[in-house]
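**Q** Input: structures, listed below.
Every number here is computed from the coordinates shown, using simple stated rules; none is lab data. Please read these numbers as outputs of a predicted model, since none were measured by experiment. Cβ atoms are built from the backbone, for glycine too; each structure is taken alone.
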Structure P
Amino acid sequence: MAFGDGVAGKARREGWRGCGRGRWVGLWCLLSAAAVILPQASPVHAQGAVFGTPELKARQAALLTASLADPANLDTAFEYAMVSARIGDHEAAISTLERMLVFAPGLPRVQLELGVLYLRLGAEDVAATYFESALTAPNVPPQVAERVEMYLAAIARKEAPAKLSGMLATGVRVQSNANASPEGRRIQLNGNTFLLDDTATGRSDVNGFVSGNVHFSYDLGLQGDTLEADLVFYGARYGKLDRLNTEMAELTFGPTLNLARFGIDDARLGLYGIANGIRLDGANYSGAVGAGVRLGMQVLGKDEINTRLELRRRWFNDTVRYPTASDRAGYAIRAISTYHHRFTAAFTGRLSLLLDYEDAQVAWKRSLEGGVSAGLTYRFASPFGAEAGPWSIDLEAGYSRRAFSKPDPLINRNRSQRDNEAWARSVLTVPIGSKGTAVALTGEVRRQQSNYDLNDYTNALGMVSLMQRF
């Protein structure tokens, strides 16, 4: 992104905020939204409830009538149990399968399904008993034995003090304005009109990316306390705008305390350190160290609140293409709180509040931002059967207001920068099989209105991601 004019070129380079906001935050929001609705890879969770439809409920009622009329018909009873499980009526499914074992003891498939249902209810000891019984039955079908071994291995992993989990994603993203630049060439700098070079206006591009997060936890054996570490990483390569090629990694590490010792049930407090590094355009762009505190707790039985407060000390490195990046060095404080509410078995919602302060070496790059976003997730039965897991649609919209401390003398000597940013996003997640693999289709529109022409832009994107939980 170059200017035909030297002064304007310097202003434009300083106006572009790199990975601090805009493109960077937007992409991670997309990945986070997709990750939230991807089913867990662990067999303990992969078979979560598939939510019912009127047709399934009607079928359940008809099967119940038929089963009551002919209690010895095991085929009808088994189908009734499976349909009940699909619509989340676990109690009906369990009681039916247990009654079947009275009529015909030692059926491996029935014992397998009972184990899965008890896992969904969190009764892992009971589930393990049914799984082990299924393996000891004569003539166990190979597919049943394979699933049982998978579930038993998952239970063993969950009971181990050290646990490792995470998600890997790769995909392609298409953007109408990948460099978050003005659509028009005319801009105002201190009351004078300048023409941007064609390469400095908004440009479409395609990029491929790889991202992931790895979570490690170790049970300290102290009333539920754990030691936890998270590694988040991301890398992207652009087709035309190679100056946006990015690599990022961030590590957090620290203890998480169970607050039940203080009489606060279903609440956990985490304390952690932060180390972060970003490379941009093949060069070291920025690094940060800091600390954070997080609080997660259940409220009203089915709702949850998650809050984070983080302090970072950031350094930026000047490069040929980003010669004034070091002006942004300083402290950053971010607080974000999200309230999750389950409306029904199929619908969950969330509301997030954000407050972010960024210090800088120069006053016109110091900023305070406040924002709000709301999201709704709908999970529904896969049209290809329960084995694939439920599909989901996630919708989110948000708004933020950003104000800078002082006017930028190169752009407007009299007015500080003010940005209003709004976005709307949708994600369709389609599980593939039952082992935590999914494809996500994402669409987003983002509009930033700014009193500085250089930071006024609109961007629309489409993204296809292949994700794998482990």
Structure Q
Amino acid sequence: MTGTPVLEPCVPLPIAERTLIDVTEKAKDWAIMHGAAMRSKTNFSSDALNFAPFILMPSSFPRKEFEKAKNLQTIINQLMHNVAHDEEFLTTTLAETVKVDEFTANLFNVYKKVLANGFGQAYSLGLLRSDYLAHMFEDNSVKQVEINTIASSFGGISTHMMPLQSFVMSELGHADKIKNMPENTALSGLCGGMIKAWEVYAQPKAVILFVIEDVSYNICDQRFHEFYIREQRPDIKVLRRTLTQVHKEGKLGPNKELLLGEYEVAVIYFRAGYEPLHYHSQDEWDARYMMECSRAIKCPSIHYHLAGTKKVQQALAQPEMLERFISDPEKIKAVGQIFTGLYSLDDSEAGNASYEMALKEPERFVLKPQREGGGNNVYGADIPDALRKMSRVERAAWILMDLIQPPISKGYMIRPGGKSPPEVVDLVSELGIFGVILGDVDNVICNYQAGHMLRTKLSTANEGGVAAGLGALDSPYLLD
């Protein structure tokens, strides 16, 4: 990272050791007491929490680029909505991928079966998150890393990061700088989308179903959504079930209602179902298909899920492709500017050229599969070996992406079991902007930007997922 620009920190560093130890201990307790916490993967107990890894003070981020990303979100929401409802585009774009990626093929099979039998519900709810890195070679202009259409997490806990870091800033005598930390409405915005979908379903006794993993480590983030909904609307009951439990308990009623025991389900919010390990057998796939056929409003529906695959993202990065989904030239230009280079690896002339390019200059790229959840990408020097092990057909399950090179910020990363006092480290931050869209193929009922999150990792780390144990929660300190 030699020669990488360093953003000015929000307060002078380092902090005096005694002060640092004192404020760090307070911040850890604040995090636990306010629910900025997770269950431990190493010492799991359903009765205990660790604070979620966090950055002690907010990390610097260019204000202009933060505002740009926020303002783009409603356009991106509409783009993904249009993509999800374009059967021909999804089918053509994923044609090669489904031949070699079993998981994407299984999702696509659910989609085709539902298409053949008719959707029980025309409306879909998108709770999206568009992730960005600032790119130092283009004046720190934000470039999209990916778009998440399923289980777009950390809206709940991220809402607590600004108050946590504001507390730290006050403790350090820098309360005057809190004005440069933007308010975060992620929790209320995302839950507002689910409440609106419940209202559209128009059955006052129906419930919202959270589809969850067998073990939920990120429990606080999920529960914040559930508890916020209950607080705002005590008349809306929230159920939590695994895919396995939905298979055992669920059935379709005479009008395609999804029935779980005595409850009719109005809205299904998937916090699981995005990776192969969530489907232990055909039972879980049958449960997914049953839900997709039902009248319940899905978040996401199967076509929204497919719209979030990396292969679709790569296809959308072609300038002429955006014109298929966005009519306004200015909007096309604005979205096009956030895309970085994305390349197909299919067995075609273009795909073979991308393959050769990756072998010659692997340090320029990231190799990405069709997976969510973090920890799946291949970087730099590891790319040639990974590619050479794939057949020409297998390469179609991956895309190649230009490596975005963000500026560095400096700060303290606080992790359970970490050093005391913590050391100043070099960090890079990834901004996530949440969006909500609800509608059918012809009508959009609501479309809005819904807060943000910031995940920050060591500058030497490739991956930055907090749930995957590689990053830390943060919030932006906006620089002019």
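**Q** Using distance in nm of label points 7 Å out along Cα→Cβ at positions 101 and 205 as the calculated read-out, with 4.3 as its value, let me know the right label among P, Q.
**A** Q
**Q** For the read-out distance in nm of label points 7 Å out along Cα→Cβ at positions 293 and 421, a value of 6.3 was computed from one structure; give its label from P, Q.
**A** Answer by label: Q.
**Q** Which one of P, Q has helix-only ellipticity at 222 nm (-39500 (n - 2.57) for each DSSP H run of 4 or more, over all residues; to 500), as calculated from the coordinates, equal to -7500?
**A** Comparing all candidates, it corresponds to P.
**Q** The value 88, 46, 38 for Cα extents along the principal axes in Å was derived from one model only; which of P, Q is it?
**A** Derived from P, not from the others.
**Q** One of P, Q was used to compute relative contact order in percent (Cα under 8 Å, 6 or more apart), and the answer was 27. Which one was it?
**A** The value was obtained from structure Q.
**Q** If distance in nm of label points 7 Å out along Cα→Cβ at positions 69 and 365 comes out at 7.8 when worked out from the coordinates, which of P, Q was used?
**A** Considering all the candidates, the number was obtained from P.
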